[in-house]
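Structures for review follow.
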Structure P
Amino acid sequence: MPEEQTAAEQPAERAVPVTEVGAFLSRRREQIAQRWADETLFRVVFTVSRDEAVEAGRGVVDALARVAVSGRVEDTDSAGFAPVREQLARMAAARARAGLSNAQISREVDALRTPAVNLLVTDLAEAPAEHLRECATTLTALMGTLRLVVLETSLTEGQALIDRQQLQLTEVATPVIRLWDGIVAVPLIGTLDSARSQVVMETLLESVVDQQARFAILDITGVPTVDSLVAQHLMKTVAAVRLMGAECVVSGIRPAIAQTIVHLGLDLPVVTRSNLADALAYALHRLGAGIVPAGSGGAGTR
């Protein structure tokens, strides 16, 4: 019977350090925040005033206390971390902008553990040694989870930044140029994948509407290869332009690309020209305009 009672009590005993740590964090919230304000991570991020660093520290301590009370001290997805994830992301981003690696940021977060553990040891000085050890271990595990949350958040924010920059670069790399009244062109350079094809289509259709264009030229002189996937992307763009009431012309099909298209057995039901100048001349002719050489006595383009 004593053995059964001890076994029944074990879950409660295992929960005691978690409860104790949660209570400690709530009780010593101000002292911990004050100590963290002097640590590198908080001191160099919150430079306006020390009070700003202390306030940020209070928020993190509150989050840790909620996580401890929930008993999920090793769970980075614990709901207790939700209120401070954005703040932690900003802190990590600020250190990353300062040139620190993820490993260095991790060490700065880990440095917060020592002041908290030291304060815990002082606060529980009268507790049994075993209980104190278990509480210190629990707090250490909790601080380790905080470090993982910071790194996860940092990586997520970093990837989001990369994605935004890639989209911006794609948009810059696919400009729509107004060549003439009613004629726009997109000079494509580099690999044409699904994401970029979508950007090309959207920007080109917007320009067709804005410029009231009757002709849209897709110049693929700078596209290194054309396979069945690239051809499919081109045809989707051509079809979308037609639906907008404009005619699409593909220019810049080099001999090697022409051979590839033939070998693949692809059918390109679209007007093609060897280069951008020929495509422009075709569009001008369809518009009823022409180009007269300067030395021919003409006044130029009419």
Structure Q
Amino acid sequence: MNRNLSLSTIALLTVSPILWAGNAVVGRLVRDAVPPMTLNLLRWAIAMVVLLPLGRAAFAQGSGVLANWRRYSLLGLLGVGTYNSLLYLALHTSTPINVTLVASGMPVWMMLVGRYFFKVPVRPRQVAGAILSIAGVLVVLSRGDWQQLAALRLVVGDLYTILATIAWSFYSWMLLQKADAPALRADWAAFLLVQVGYGVLWSAAATGAEWALSGIHIAWSWPVIAALAYVAIGPAIVAMRCWGAGVMRAGPNIGAFFINLTPLFTALFSSALLGEPPHLYHALAFLLIVGGIAWSSRQR
């Protein structure tokens, strides 16, 4: 096992898919109440307000927020503006099963982006780990019956998911670039606040276009408010913090395998909400996904 994949790193990279699984469920539930771009803007605007008192170092002299505006603007576009908007948009036009299936290609996209844009070599064990991990996802989606996969049909929403996955791959690799002021890099809240701040600007532009094309229609209710609070604090602030810290330790290639735990957690959450007990195929999927993580992170 890679020495960088300690128990604390595993915990960091596992928290994110747990929270993102909840994000997919909530995003699907409120799709008729809040338009996708508007939902993304509200989510990150709330997250920015929460981060403001925590990330004061972002406003300190020498933080590089303005000097490195191109870097932070791109991080905000990829991680906040593009990835999340496209996933919410995909949930409007595709089924959660299809979205999860397409997103399970994350380890492959992460390896391709790292190889061709960041000059990081791909090793055979990483390819083998990706195959194991994706097999685990297919077990969850098929519920142990491979014939169910033949009934799946790809639609335009799945294209949005592919684009979102590619954007997240670039975002994750960019996190490793040492182009930040030491004070900002050392303060996770300030570093995240800068990304969110620029990301909100991109999200506002997308929301403006959405309003111009379809008008403003938000069906406010207490469940919608609770949903916004959850997606702003859990999948946004906590998950992004854990993902960033985990990627810094283990690298994007290893981190990508943990994202494939998301459909497993989604299935378990659905089972819990419906009062259904977990099945044997859940255990098999877990073993395959974890096996992919372990195999890909093995040292020579």
Top of P, Q by distance in nm of label points 7 Å out along Cα→Cβ at positions 88 and 120, largest first: Q
Source structure (of P, Q) for log10 I(q)/I(0) by the Debye sum over Cα atoms at q = 0.10, 0.12 Å⁻¹, computed value -0.53, -0.78: Q
Which of P, Q leads on mean count of other Cβ atoms within 10 Å over residues 104-111, largest value: Q
Structure responsible for 0.5, with distance in nm of label points 7 Å out along Cα→Cβ at positions 80 and 240 calculated and labels P, Q on offer: Q
Top of P, Q by distance in nm of label points 7 Å out along Cα→Cβ at positions 24 and 264, largest first: P
Origin of the derived value 0.05 (FRET efficiency 1/(1 + (r/R0)^6) of positions 136 and 232 (r between Cβ atoms, R0 = 35 Å, to 0.05); candidates P, Q): P
Highest-scoring label, criterion being relative contact order in percent (Cα under 8 Å, 6 or more apart), among P, Q: Q
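Values quoted throughout were computed directly from the atomic coordinates according to the rules given, and no laboratory measurement underlies them. Source: prediction; values computed, not measured. Cβ atoms are built from the backbone, for glycine too; each structure is taken alone.
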